[in-house]
Each structure stands twice: as structure tokens, then as C-alpha cells.
Structure I
């Protein structure tokens, strides 16, 4: 059973969401503020948390800062839920490491679908038949089995969503993939015309795996088309 930690100060909303998710087979714990949420995540003797539902507007903390603190110490998937639906908030949240973002008010069915999609990405896609678990490109290794990315043998931190994006690009090395194709492969849904979350995540991936993110050699932008993952990346 997956365990969801909901950091939400609206007790009525929290109770409604918890009831709905429990009916779908999830275990749900609710924390009314940021301090309680961090304490629940830090509890070493308790059950693990599989996903965090994080409200941005909390009585004792800014949700974006809380997201940054959670991501600094854990790779647990984070889905932001908030009445602050500004595009800037969404982009900042994704840059800080959130896996998805859902503005209030929302349909519980949509929230459930997004939670399940994030958890599927975390579980990982099955490698293609006959394919190796580890994709190697010079100094870069993408270990699909361990869900780990290594550059020069050192692990690089990526969120679950970013890892799936990198795998989708690497499995099509040398081919240009549009933003729409990437969204379809990773989430199984169409890309909204104004959705720039793919660009945000690609930027985070570049920061993790490129020698110079301002002049990328591994994930190259093809203007007006999309992105291509370079087959040949290093001099050796």
C-alpha cells in the first residue's frame, strides 16, 4: 500500500482528499503545517512516505521553500496542490524539484490520476526487450534498473520525472523529439499549448549531467523542433 503524506492546513479539504485516496487504496497521513510535515518525513522509526502532497500556502512556511528543503534531503515524489495558480509559481516549483503541480480547485479524480502517474514513473518503465539496463554514452551512464544517473562514476540527482525524460531522450539518441512526443512518452497525455514544464525539467537535467549547462553537448535544443540526445558526447 502506497503511503501519501499530505501537508495541508485546510482541514476540510484534507479530510475530503484523505477519504477519497483511502477509498482508492492509499494510506494517508495529514500534516497541518510545514513543521509537522518535515517531522513526519524525518521519522526514522515510522513507515516510509511514497509521495508528498504539498500545499504552497501554509501557516508557518512558504511551500516553495518547504519543497526545496524536502528535495535537499529526499527524492520522494512531490505533487504541489495550491490555490496559487500563477505560472511563475508552477515553474519555480518544478525547478525546485516538484514532480507535478495541480491548482485548486481540482477534481479528486484528476488528483488521483496524477498521483498514480507520478508513482508509475517512480516505479520505472520496463526496459525494451533485448536492451541493457544501463545506457552508456562516454562518461555518462543511465542505469534504468537502479534508476540512477552517473557522470564520471558519480551519481547525479534527478527527480523521478526528470529521470524518465532523460531515459526517453537517451533511448532515441540521435533523433529529434518534440515536446509533445516527450510528454506523450513520459506521461501518456497530450501537451498543453502553453505548457513549458518540459523546458524547465530539461534545464534541470542539463544542470545535472552537462559539463556546462549553458553550452550543452548531451541534450541539444533544435530550434523550432524540440530536443535531441547526442549519440557522441565525449572526445574519448
Structure II
């Protein structure tokens, strides 16, 4: 069984869509230390890469049963708990928000968890600094070489690192109380498919999104017919 770590506020329709696709949704509870809008976003609460989870000890205390379930379902996974503390205001909410592409880890370096910096060194991942503190949320990585984003600053950084970028328009992704959310937070990629929280065809850049996905050899899947929602993405664990 493949687990899918998701925001506890996932809609019934999207949760049902994941279950029908063969995944076991594991809902992450809110962290009291984070702003309500992102308090249960996977890409904010933890870092995941190739069988390794890094998160805060404080959050583990709040969600001990979740990590117990993950260990039981995936005994080979490595989970590290750090002394990092979340804050409700940016940039104190982004110590784990980062993304690995090629042999590089993209993150706001001055707020990145020291544990992730150490992990990057162990894995020979070069850290590329981004002004955007939410690169994981703002980026839909189709693979290590191709991404979709609405963030122009991130797009320029990716291009400078040899990564192909499809730049889409902002908006059409719900993240109350903000004006809009981000494409990475509204999606997740696993086994040749890109899953969306809602119907990606309702996005104003739907044709660009679909073309980029198909060009990468992947298949887009809308988990429901709702408008897209930014729920901090989907973290799939084998």
C-alpha cells in the first residue's frame, strides 16, 4: 500500500479519489504553532525525500499517532525530529519548505532547518538559495528536470540551473484567507500520474498545465470536479 500524506482538511471527494486510485490517505493534523491557512500542509510540516522524513519534535508531540502509523506501514522509512520551532509569521513557518531537483535542493537558505542542510550535505545536494520561502508549495515538479510554477522569481532560478519551466498564471487555486494558493500545493506526482486537489481544467492556464504534463510523459488526474485547492501538496510514501 502506498500512503498519501495530506492536509486533514482534504475534501471528501478528493480523499475518495485518492482511495479509489489505490492510496491510503494519512491526514496530518494542524500544528498549533502555524497560521491556520497552512497549519496542516504537508510541505510546511515536514521535509520528505527518498525514504527520509525530517520534521520538528514539537509537531511529533502533536501528531504522535500519525508518525506511529507511518512507521508501522513503512518500517524502512527514516524519521528525524529536530529542535526547529514553527512561527505563525513568515519566514518562521518555512524551515522545512524545500524541493529537490536534479542534484540540488532549492530553499530559502537562511531559514532552512539545519537538519535539512546536513541531509543535503550527506546526499551531495547543492543548496540553491531562493527568495521565495515556499518553493515546495509554489512548484509542481514533474520530474527532476521539468517544473510548473506561477512564481517568476523561482522560474528564473530554475532556468539558470538547467531546469525546464512552464510558467502559468497566478490564481484559480483556493487558499483562504489569501487571494490564491500555489500549483505545487494543489498537486502531487506518483508513478506517472499527476494528482490534483480539484479539477485542473478549471485553471485559466489549464492548457499549459496539461501540455507540460503530457510532454513529460505523465497523465493528469483531477481528484474531484471542485476548483483547485492548495492543501500543501501530496507526499506519497512507498
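Identify which of structures I, II gives the largest calculated value of distance in nm of label points 7 Å out along Cα→Cβ at positions 4 and 228.
Working: I: 4.2; II: 1.7.
Top value of distance in nm of label points 7 Å out along Cα→Cβ at positions 4 and 228 goes to structure I.
When mean projected area of the Cα convex hull in nm², for residues 60-139 alone is computed for each of I, II, which one produces 6.1?
Values: I: 7.9; II: 6.1.
Matching structure: II.
Tell me which of I, II gives 0.50 when you compute FRET efficiency 1/(1 + (r/R0)^6) of positions 36 and 212 (r between Cβ atoms, R0 = 41 Å, to 0.05). Display every interim value, and only then the final one.
Details: I: 0.50; II: 0.80.
Source structure for this number: I.
Quick one: helix-only ellipticity at 222 nm (-39500 (n - 2.57) for each DSSP H run of 4 or more, over all residues; to 500) came out at -12000 when computed from one of I, II, so which one is it? Don't skip to the end; give the middle numbers.
Numbers: I: -12000; II: -6500.
Source structure: I.
On distance in nm of label points 7 Å out along Cα→Cβ at positions 20 and 164, which of the structures labelled I, II is highest? Please list the in-between numbers first.
Working: I: 2.0; II: 3.1.
Going through I, II one by one, distance in nm of label points 7 Å out along Cα→Cβ at positions 20 and 164 is largest in II.
Given a value of 43, 39, 34 for Cα extents along the principal axes in Å, point me to the structure among I, II it was derived from. Don't skip to the end; give the middle numbers.
Working: I: 57, 40, 32; II: 43, 39, 34.
For Cα extents along the principal axes in Å, the value 43, 39, 34 is produced by structure II.
Here relative contact order in percent (Cα under 8 Å, 6 or more apart) has been calculated and equals 20, so which of I, II was it run on? Working shown, then result.
Numbers: I: 13; II: 20.
Only structure II yields this read-out.
Taken together, the values in this text are just the output of simple stated rules run on the coordinates, not laboratory data. What you see is a predicted model; the values in this text were computed from it and never measured. Cβ atoms are built from the backbone, for glycine too; each structure is taken alone.
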